[in-house]
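The structures considered in this document are given below.
Just so it is clear, none of the values below were taken in a lab; they were calculated from the coordinates. None of these values were measured; they are calculated from a predicted model. Cβ atoms are built from the backbone, for glycine too; each structure is taken alone.
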Structure I
Amino acid sequence: MRALCAMPLPCGSLLVSLSLLIHLTAMGRALGGDLSLSGALAKAKRQNLDVAASRDMITIEQHDYEAAKSRFYPKIDIEARYSHLNAPIELNLEPIRRSIIGSGQVAATSAGGAAAGATAANQLNQSIPAFNLKLQEQNYFNSAVTLNQPLYAGGRLVANETARGTELKVAQLESSDTVERIVVSAAQAYFSIKLAELNLRVRSEVLNGLKEHFSISKNLFKEGQITRINMLNAEVKVQEAEAAHIKASYELDLARKSLNSLVNEDVSQSRLTTELSINGQAGSAESIRRRASKGNKRILISKERASLLEQKQDSIEADHLPTIFAFGRYELYREYLTATEPEWVVGLGLKMNIYSGGETRETIASVIAEKTAVKKQIDSALQSVELGVDKAYSELASSEKQFRFLESAVTVATESVSLTEAAFKGGTARSIDVTDAYNSLAQTKLARLKCLSDYNFAYFQLKRLTGEAEAIKGD
């Protein structure tokens, strides 16, 4: 950062301030070490919980994508079952047995009379076993290997695989968008600390200057050279400066907590080494708009969502087409196989939906309407991004111009403090003139610092809009 002009202070106060600053700097290095902007951003990328969660989502989608590809391969199962029936399954052919015995009896009776017929019937009844065939035991066990291989699914499997691949791309883009959001937030938090430190330094300079002025005012009042109201004005301004100094301290503490949260580590004791600066490397507004239309992560995600809807429609339309598959079964345990059950079987199968109550038609209509809505969302996002680029670029240019202008304003305000203080000591200026000069210098310095902060925040926002925030280094 361009050095801010120092406020004139008495030698004793200046030496004390410098000594304290050196001591605090050394203490910061001892406790936390140096931390550059690039170091802070690296910590955020590596340790931030939102970033870690987004990477987990990529892993989830990768597994889902592999699962979708696996549906092209055969499905092989081993099944085993123990069954208990209410009764054995039997085939009763007793009427046929009785017909055979009756025919034999009739033939014997015709040849030898009734006695011969009765004897023949008795012999047949004893020699012919019961015609009662048990098909299935009441308790039985079976086990088999089954295979099912899809051959054609109307394009459903291809559409599902493509959709899962698109979901993976979306997860990757969303993770990248999360990283960009965290990087920009961390960079802003980093420079918020720098701004808060500089703000506190300015407030300290004002407070020290006003305290010295109050001391001079008390001495001049005792000597009868100024009125009591002049001395009281100096005292009031010291109290106001002390309140502003306390507020600046709290703002610095809050800024440090914000950065701690983003990097998921306590870096409060680290000395931040990257200074706020004007880098002047943003490029033209038109080039930034072009980069944003092609690289903005939210736009890219919306376009992938539109592609996903195309794949979803393909998958739904496949419901109108037949599913053809090959199947096979091999019996592992054959003891209880019935006469009608083979040891193994292979074949082809077909399944096709004929009627679903109009569900498929309405689902396709819903997807088409959703595609129209997403297209409008993409157009709206493009407009929002373009507006965001124009706004951030305007803030960037405005902040830089104001910063350049305030360089000379700080010089003038610093000289005004010196001249007014000298005039006060000479009796030609009032205490309020001196305190106003100090406050004017403070406000000018703080305004210049805010220009630096606004410039960098706008620069980060432009990087976010163009999808280039991950490349922010800061050193």
Structure II
Amino acid sequence: MKNRKYNDDQLKSASNIFDFLIIIYDEINQKENDYLRSYDEWLCKDKDLWLINRFRDIISNWITDYESSYQYIDLWLNIALEHDYFICCVITLIGANSYFEEFPYKKSDNNIQIYDNLNTNSNIGKFFFSPQNVLQKTFYKNNNLYNGKNILSYENSGLNIKLTKYYIITNTKLMGYNPVIISYKPSKEFINNFIKIGLFHFANKNWWEPQYSVNNTYVSVNILNEYKNEINELYKKTLKLADLHQIDIIIFPELSLTEESINFIRNTNFEHIKIIFAGSMWKDKTNIGYIFTGNGVELAKIEKRTPYEHYDKTRKTSIREDIESPANNHLYFLDINNIGRINYCICKDFLDENFKHLSYPCMRSNFFIVSSYSDKINSFIENAQELCSKNASFICLCNSCYPWKQVTTNKDSSLKFEHSFLTFPTINNKNDGEKRILHNTKFSSGKKDICKSCNNFCSGLSIFEIDVDEFNKNPQNVHYINNKFLSID
């Protein structure tokens, strides 16, 4: 045991089962492929069912009493030190995978659980549960995307490839961020196995004014007082329409939120809406997006990290959004039953490479929702298509009409609707028998008779419908996605 990183005292310092699993993971981390190879050889030649079952019994009992440690560590060490220690580490880590399907941790009202710092010792990394009941689960299985060269995985080597219920991310890969998982199980079911997503494009006029710094290099956002009541009434009307038409998820664009709208959401219990991605509010050098349940419970506040920048020809200088770095390093991920792990991004955060890598593969997000206010979305589309073709991800971007109209209106003043979109996966069978994931993009719908004459706040709601049964049954068919348009008035 000379090569062990930890002595017995350090192992016994684990405060709970998560600390312990991270410590033994770190024991094998540097040479995990070598140890996995030894483990596979052991399974083939010297497999000891008693040893496997003994460690499983320890883990099973420990999970029901997860905040205790000493008795279980002693039991584990007494066995591991009499056998191949590193193989025992691998057996334990893989064996623990069977017991994290439904873990009773931090249960609260409203079917919400918050998973933050499960392990108390953060010197090595963090322990995370995998997203459960992901939308693509049957899609992966039916198309053999788990095995051989068709493998679809968060990591293509190492121990985490064998883990489906949990995983461990080292601090190096976390890059200083502290991810927090919020698990929410809506009490309302998806009707007929359809997921209906509503996008509200907000306004065909600017409802805020820019405020420039003295040297014209920074810009702040100020909501115009004359529109605040109209914005709040618009929010109410839109949400009521979405609920009437049984929308499951509704998304608003960046910069569309006010305190009055937040108060309305918090004090309303919608009959059908499950999740509200409420857009963002600019205040005191912050651009913050909000996520609410359909009964007004705040799930998360998402601070924008990547400021908007552009070159202003009039001022002949580069202009940068005047937002400060977030006060903390938290990143929030939302686990929704039967959808998966959602990453909610505010505009250019979706394009940040570190942020993208952390979201997938590290945090295993399979669904991205973006609120934006942008006149250029090509880079968003390209990023969405890359995520989709690599990981079978769904990406939905909700953009405001106004900035888009400024650059796309043609001579007859009709509005092109390619400013918001849903990117989604299908399967293409190649001649060599290998199945590949394809990306597809549908843009939000509009009605020219409504949008052409619109010089005010939006009068319609774009809808994407995901037919989950059709997606799993016939994934080559792009028609499992439908888009519609509802008039508010």
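Rank structures I, II by FRET efficiency 1/(1 + (r/R0)^6) of positions 131 and 275 (r between Cβ atoms, R0 = 25 Å, to 0.05) and report only the one at the top, that is, the highest. Evaluating FRET efficiency 1/(1 + (r/R0)^6) of positions 131 and 275 (r between Cβ atoms, R0 = 25 Å, to 0.05) on every structure, the highest lands on II. Which one of I, II has helix-only ellipticity at 222 nm (-39500 (n - 2.57) for each DSSP H run of 4 or more, over all residues; to 500), as calculated from the coordinates, equal to -8500? Derived from II, not from the others.
Among the shown structures I, II, from which was the value 24.5 of Kirkwood radius over Cα pairs in Å calculated? Only one of I, II returns 24.5 for Kirkwood radius over Cα pairs in Å, namely II. When relative contact order in percent (Cα under 8 Å, 6 or more apart) is calculated for each of the structures I, II, the largest result comes from I.
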